[in-house]
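Next up: some structures, all given as C-alpha cells.
Here, each number is a calculation from the coordinates, and none is a lab measurement. Keep in mind that what you see is a predicted model, and the values were worked out from it rather than measured. Cβ atoms are built from the backbone, for glycine too; each structure is taken alone.
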Structure I
Amino acid sequence: MADLAIRGGRVVLHDAVREVDVLILAGSIIRIVAPGEGDAAETIDARGLLVLPGVVDAHVHVNEPGRTEWEGWVAATRGAARGGVTTVADMPLNSIPPTLDEAAFDVKEAAASAGALVDYALWGGLVRADPEALRALAECGVVGLKCFLCPSGVDEFPHLDDDELLPALRAATRAGLLVAAHCEDEGIVARATAEARGRDLRAWLESRPIDAERVAIERFAAAAKVTGARVHVVHVSSADGIAAVARARRAGLDITAETCPHYLAFDASDLDLGPLIKCAPPIRAGARARLWEDVLAGHVDHIASDHSPCTAELKTRGNDDVFVAWGGISGIQSTLPLLLSEGMNARGLPAELLAQLLATRPAKRLGIWPRKGEIRVGTDADFALVDPDRGWTLEREELETRSGLSPYAGRRFRGAVVRTIVRGRTVYADGEITGAPGDGWFVRRLVA
C-alpha cells in the first residue's frame, strides 16, 4: 500500500498532460495509475488542479551564512514553498564566506541543513584556477561553479579577467564541473556608465547595454571552445543574448542559457518602480516581447528566479540615486505564478513546456535528474499543485522575503499554487506553510 495518493488531477508528465493518479511511498513515486487504482493510506484530492513537477530553481541567492539579515535559509525557502519550488540551487555568493572551497561548503551546508524547508543544491564559486579546491568541491557534490566576467558587486568574490578565464575554465573542466557565468563585458559597462545621463533607473539601463551582454557571451563561448568546458549563461536579458548562445551551440559547444521571470514581467514602462527592479543585466526597453517569443519557441533552456534579496535599506537608499542601491530582485515566491499567468494563460505556453522550463531541464543541467525535475516512477515525490484559473493578488503581507520588498507585491496573477509537496510531505497548502526549518535535504550532483 502507498503512503499517499494524489488523485483527480491533470498530471504533467514528460510527454503529455494526463488524467492519472500518482502513488507515493517513502517519499518516492512508486506508480502512475489510472484514476482510482491502487490503495493508499492518505489521499490528496487534486480535482480541478494541474499537478506539476516541483520547481527546480537553479539560481538563488540565500545569503546565509554571513549576510543572513539580507534573507537566510528560512525566509528564502518559505518563499520557495509558497511558490511551488521544491529544490533551490544556492549560488556561492553573497554568503560569507563564499563557497570557494570545502571548508566554506561545509559552513554553507550546515546553515542550509538547519534552516531549509525545501530541498537544496549548492553551487561552488570560480574566482581563480585552483585545481585542488575545485576537485574538493566536486567531491562535495556541488552542481557547478559560478563566475563573473565583470565585478560581482561584493569584494570577496572577484571576477575573472582575460588572463584568468582560460586557466579557470581548464581547472573546472578537469574537475568535471559545469561553469555558469554572469556575462557582461567589464570594459563596455565602464564606458557606458561614464556616459550615462542621470542617476535614475533609465541611466542604469544605459550603463549596461545589450552589447555588454552579447560580447561577454561571445567571449565566454570562445573560452569554452578552447578549453572544452561545459558552460551555462545565467540571467540572459535579451533576445540578442539568446541568439549568441544559439550560435555557440550550433558551433558545437555544450552551452545552455536561462532567463528570469523579471525579464518576462517588466519592461521600460515599469521604470517608475525604481530600485525595486534594479538588477544586472537590467530590465530593458523592448526586450520582453522578443524574450517571450524565444521562450515559446523553445530557444530558452530554462527559467530561474535569480532571487537576490537584500535589506530594505540597501534598496530604498537608491530612491534618489539608483546606482547606490543593491541590484537584485526578490522573486522566488512569484516565478511559477508569473509563468502561469503571463505564460500559460496570457500566451498559451503549454503545460509540458512549462514543466520543462522550470523543473526538468534545470534538473538535467544541474546533474540532479532523474531524482528531481520530473514526475516519473522512482523520482522524489516533489509536486506543485496549481489552480491554473484562480485569480489573486500578491499582497505585501504575504511576502516571505525578509525585506518585505518585491516588485511583484500588488500584482494580479491568474494561476495560483495551491499545494507544494517535497518528497511526499506537504510544505505549503491553502495559504499556510506547513514545513519546518530543517525539513530540506541536500541534493548532490548525480551525473556530470
Structure II
Amino acid sequence: MAPFGSKVPLAEPSWYQNLNTPYYNASHVAWRAKLRDFFEKEVEPIVDDWDKQASMNNHAACGEYVKRMYAKSAQYGILPACVGKPWPGKYTSAAEPEGYDYFHELINVDEGTRAGGGIAWAMMGGLGIGMPPVLNFGVPGDRALQDRVVRECLAGEKIICLCITEPGAGSDVANLACTAEDKGDHFLVNGNKKWITNGIYADYFTVAVRTGPPGSAHKGLSMLLIERNSSPGITTSKMDCMGVWPSGTTYIEFDNVKVPKKNVVGRVGDGFKQIMYNFNHERWLLAAQAARMARTCVEESIAFARSRRTFGKFLIEHQAIQHKIGEMARQCEGLQAWLENVTFQMNTMSKEEQNRKLGGHIALLKLSSSRVAEFCASNAMQVLGGAGYTRSGKGTKVERIYREVKAYAIPGGSEEIMLNLAAGQFGFVTRRAPDPRDKIIKQLKDELKRVHSKI
C-alpha cells in the first residue's frame, strides 16, 4: 500500500507507512481517505475554538459545533460507522463500505481522534454508546419510535446519549439507584445521572433505571428510551471537568418524568444484560482513541524537536530527546499491534462469542492504552517544554491530550476495575486458602443458634 498521511516517522499506524498488513484492503484504504478528508476539512479548523468555547461554558456555540459536526459527518456518509458492526443499512441511505467490518470502524475511531479526545467523544461518545442498546434490543412496544430515533440520529439531525453512571454508582452497575416506578400505563422516573457524554446536547436518552424493588440488584434493572421534548422534568447541566470539553459532560436530573411503558428497550428486567452487552465494544473504542492520542504525542514531539534549537543544535539531535521519543514510539507500536489483533478477533466472532471470550483481553487492552497515552502525553510535554504547557501555538495538541488522558484511565471502567475484571475473566485464582476467621465465624453462628433455641 502507498504511504498515507504524515511524513513524520511513526506518526501513523504501520500500514500507513508502506508496510505490509494482513488486516486492511482497498476498501479500508478508500474509507481512510474519506475520513481523513472529512476531519481535515470539516473538523480540525474548528477544534481549537470549540475547545475554547467549551472552557468558557459557551453552550450555544458548542451546541452549534456539535450539530454542525453531526450534520456534516452524515452528509459524508460516515456517521453510521459510529454504531459498530453490522452497518445499519435499514435506517440510513449512506453507502456501506465494501466488506464493512470492525477495521473500518477502527479507522473511523483512529482518524476521528487525531483532532483530540474531546472531538472523538463529541461524535462517538454519545451516538457510539447511546444507540447500540436501541439497535441491539429494539423498542418492541413502539417500533415507530425506534425507527424514528435511529433514523434521525444516523442522519445527524438529533443526538442521543447513554445514561448509566450515577453519583453513587459507576462500574458497580448493580447498585444503580435511579428509579422507574410503575404507574400503570407509564413509569415515573426519578434520580440523577452523572458524567454523561453529550447529555447537554441530547434529544434522546437511553437510561438505565431500577424497575425492581430496593435490593433487587442487577435483576431489577431496565432500560428506557426517553425523549427530552415530550418528557418534562429533565434538567441537564454541563459539568466542569478536566478535559474532553467539546463532548459536553453532563449532570442529569430526572424529576417525576413520565415515560410511556412502550418506551422500554428490550424487556423489563433485562437492563443489566443490555448494559453489559456493549461494555466490551465501548472499552475497545476507548482503547483505539487512546492509541491515536499517544501516537499524536509522538508526531508532535518529533515535529517540534526538529525545529527547536538549543545549545547550538536542533533539539532532536540531543540523545536524551531521541531516547525519550523512542520509548514513546516503542509503546505506541506495541499497543497498535495488540489493538489490531483484538480487532481481528472481533471480526471473526459473533457478538455473543466476543463477550464470552474477549472481556479480559479488552480490559487489559484498555488499561494498557490509557497508561501508554499518559506516558506519551507526559513525555511529549517534557519535549515541548513551555510550548506544551501553553494552550495555543505549537503545543496546542499536546496540552489538550495531557488534560484528556485521565478521561481514558477512569471512564468506561477505571484501570483498577480493568485489572480486577481481567483477573476474574482469566481465572487467576483457582482455589482459595482457608481463612482461619471462617472457623471462628462458624463457631459463633452455632453458639448463637444454641442460645436462640434455649430462649
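Where does the value 0.92 come from, among I, II, when Cα Rg over 2.2 N^0.38 Å is the thing being computed?
It was calculated from structure I.
To test your reading of the models, identify which of I, II gives 5.6 for distance in nm of label points 7 Å out along Cα→Cβ at positions 17 and 233 when calculated.
Value 5.6 for distance in nm of label points 7 Å out along Cα→Cβ at positions 17 and 233 corresponds to II out of I, II.
Taking 28.9 as the value of mean count of other Cβ atoms within 10 Å over residues 289-296 derived from one of the structures shown (I, II), identify that structure.
Label of the source structure: II.
When helix-only ellipticity at 222 nm (-39500 (n - 2.57) for each DSSP H run of 4 or more, over all residues; to 500) is computed for each of I, II, which one produces -15500?
II
With relative contact order in percent (Cα under 8 Å, 6 or more apart) as the yardstick, tell me which of I, II scores highest.
I
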